[in-house]
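Following this line, the structures themselves.
No value in this document is a laboratory result; all are computed from the given coordinates. All figures in this text were calculated on a predicted structure; none of them were measured in a lab.
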Structure P
Amino acid sequence: MKFGVLVFPGSNCDRDIAMVVRDLLRQPTRMVWHEDSDLSDLDVVIIPGGFSYGDYLRCGAIARFSPALQATLKHAEQGKFVLGVCNGFQVLTEAGLLPGALVRNRNLHFICDRVALRVERTNLPWTQNYYPGQVVTLPIAHGEGCYYADSQTLEELETNQQVLFRYCTSAGEAIESGNPNGSLHNIAGICNRQGNVLGMMPHPERAADPILGNTEGIHLFKGLLALTGAAVA
């Protein structure tokens with residue numbers, strides 16, 4: 001299985017994700033410069049965290065127009081996998097691959113912490129290595145991570161089971177005290193209707209290497225590999 005990690009001016013988590021899929025999982029991995037429009041050799045496109053184009057205008061607003069992102073739209077339309085993490089999630093909503101928007105955190109402060117998430121659905125490749133209702137801990141680092149959508153969109157997300165991760169307490173309760181940024185419905189990660197596009201604010205790549213003391217994030221990547229039959233080291 002071949003991964004491609006998009007690299008924009010301002011990306012700062014691209015090497016982190018490449019280290020996970022290339023070095024820990026030993027999968028072919030290509031760094032994709034933002035001006036590259038040929039993604040035909042890739043099975044999975046990952047849009048990493050950071051500050052693409054310096055977050056000018058608003059987070060992800062300029063990245064959506066890059067040749068690499070336009071190619072990512074076609075990649076997703078073909079049913080291939082796309083993962084957007086943090087700024088990548090913001091790019092996916094700006095590009096229309098996922099509904100809603102990421103706005104300023106509830107307290108208007110940048111948050112860098114580890115948070116509890118509840119896994120809501122496990123019948124997709126992204127989450128099949130978790131169990132329903134499992135509470136995992138992943139890092140977050142964002143200033144505009146509050147998920148917002150109108151009431152109709154929220155209803156559709158819930159009805160179609162597109163919410164894959166929800167902020168919660170350590171006991172698994174999706175309540176205000178377990179919500180770090182004010183996201184509506186405690187939403188931390190969603191997928192598209194088909195399930196091949198995932199956007200999430202928490203960083204699974206920062207909880208993948210055993211040396212960090214937390215490997216709960218690597219199961220997201222391993223679940224994807226298991227579905228496709230790729231060998232996992």
Structure Q
Amino acid sequence: MLVRALLTLIATAYAAPAVAGPPALVVALYARPADRPALRREAIGAQAAALRDWKARGLISGYRLLFARAPDRGGWDLMETLRFADDGAMARWRKAAGEPLDPRLAALALSVETSAVEYIRSEGAPSTDPAVLVIPYLALIPPADYAAYLDGYTIPQFRGWMKAGALDGFDIATSRYPAGRPWNALITLRYRDDIALGGREDLVRTTRAALAADPRWKAFADAKKNVRTENLLVVADQIAAEGEGR
């Protein structure tokens with residue numbers, strides 16, 4: 001209760017944070033380790049072609065296709081994000097496309113998790129060959145308070161990393177239907193390259209040390225353990241991307 005009251009007080013003192021954004025689907029595919037080479041081939045070929053076609057036909061406003069760098073128990077192997085201008089556009093895509101995965105790709109799946117989300121924050125420039133870090137979170141506070149936390153604590157750090165040249169950009173999505181899901185917020189960080197990703201810990205420390213002089217940021221930092229829990233992160237390569245949030 002104290003944490004929520006603090007976040008509400010800070011958010012009220014500043015502009016109220018927006019908590020709605022354009023809709024999207026996040027599709028995570030899990031495969032057998034032995035099938036990963038075939039999965040990557042089909043992703044680069046059939047699935048990337050389908051995404052380009054949907055974008056060219058105006059069925060989606062943007063997409064991203066990621067392939068996890070290593071097999072990991074509990075981690076996905078391929079993640080696809082489909083963005084839409086609005087709910088009407090999502091309905092038109094569903095009627096025209098039917099399924100988010102090409103059958104050749106779906107045949108390699110042990111399981112698939114599809115989450116309806118909204119992208120509430122996105123900043124940065126398109127990436128050419130980024131090292132991508134995808135971090136799922138379970139937010140423990142209401143959406144408006146979580147948006148205030150993002151604006152007050154998380155995003156100032158991301159902007160610092162972009163200013164330092166390490167990060168191309170970021171996207172933050174929140175789940176529309178979180179019941180029973182392991183996460184209700186998903187952060188995607190596009191590091192410029194492997195060297196930038198490798199320097200992540202040092203950059204986190206120096207950025208936080210600089211931000212700690214701001215009492216407002218420090219208040220969020222002190223409360224963060226009661227705001228969200230971090231789940232298994234995945235390092236991935238970007239196979240294809242176009243449109244919003246590249």
Structure R
Amino acid sequence: MLAQQPQSQPDQLREAWARMSKVQALLEYFFMEQGQYPESLAELERAFNTMKPKSGADLVIPKDPGTGKSFVYLCKPPFKKYALSIPDPAAYGGQSFTLPEVDWGFMARLAEQRRTEQIALQCGFNLKGLATQTELFAKDHNKTFPKSLDEMFPKYISRYPQCPASGKNYLMTSIPGGYLLSCPTPERHGLKQFRYHSQQGMQIEETSGARPVAPSPAPSP
């Protein structure tokens with residue numbers, strides 16, 4: 001077998017630029033989906049591999065061809081800007097270069113809006129999932145609902161479920177013949193009220209005024 005010829009420095013530099021451009025494309029796609037950049041390239045790789053089809057090959061974030069190391073990615077809260085550069089300029093004759101970040105302009109606000117909507121959607125899923133577990137509790141306890149989340153440990157919940165926007169625990173309130181499950185911080189979703197009523201289903205009210213969403217049926221265990 002013939003030995004592989006080493007890349008010349010200009011070729012290696014072009015390859016590094018091409019690989020960095022691919023990483024940048026992945027970062028920008030992530031931004032438009034999430035409304036912010038990932039904390040690390042490991043998070044970026046994990047996110048794409050989570051969403052890929054089961055039959056698809058795993059995504060591997062390209063590495064720097066000059067060193068075989070990961071590119072240097074720096075991103076700090078609120079994760080709206082980042083720097084992406086080569087790990088060792090000495091591998092390219094002392095040349096150092098960083099890809100310019102994309103200025104999204106008004107598109108950044110659209111991405112942020114999408115992220116807010118996704119988090120609110122997840123919060124709604126959490127409330128409905130918690131309602132289902134509460135209904136299971138009642139089924140096992142002669143149609144008696146719990147008066148607090150504490151009663152549901154450990155069979156029905158293993159930990160306190162939390163709002164993804166604030167990290168605070170959901171609230172349970174006992175009402176005649178049922179229960180209310182509420183988001184602890186509806187204002188983080190731009191809402192005045194965000195809760196699940198055992199008889200009326202999901203109840204959402206916007207901060208700007210009462211505009212309840214059509215109620216959904218209570219979950220069946």
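Can you say which of P, Q, R returns 11.3 when mean projected area of the Cα convex hull in nm² is computed? Derived from P, not from the others. Have a look at P, Q, R and say which one yields -11500 for helix-only ellipticity at 222 nm (-39500 (n - 2.57) for each DSSP H run of 4 or more, over all residues; to 500), as calculated. Of the structures listed, the value fits R.
Which one of P, Q, R has relative contact order in percent (Cα under 8 Å, 6 or more apart), as calculated from the coordinates, equal to 19? Don't jump to the answer; show the numbers that get you there.
Values: P: 19; Q: 30; R: 13.
Considering all the candidates, the number was obtained from P.
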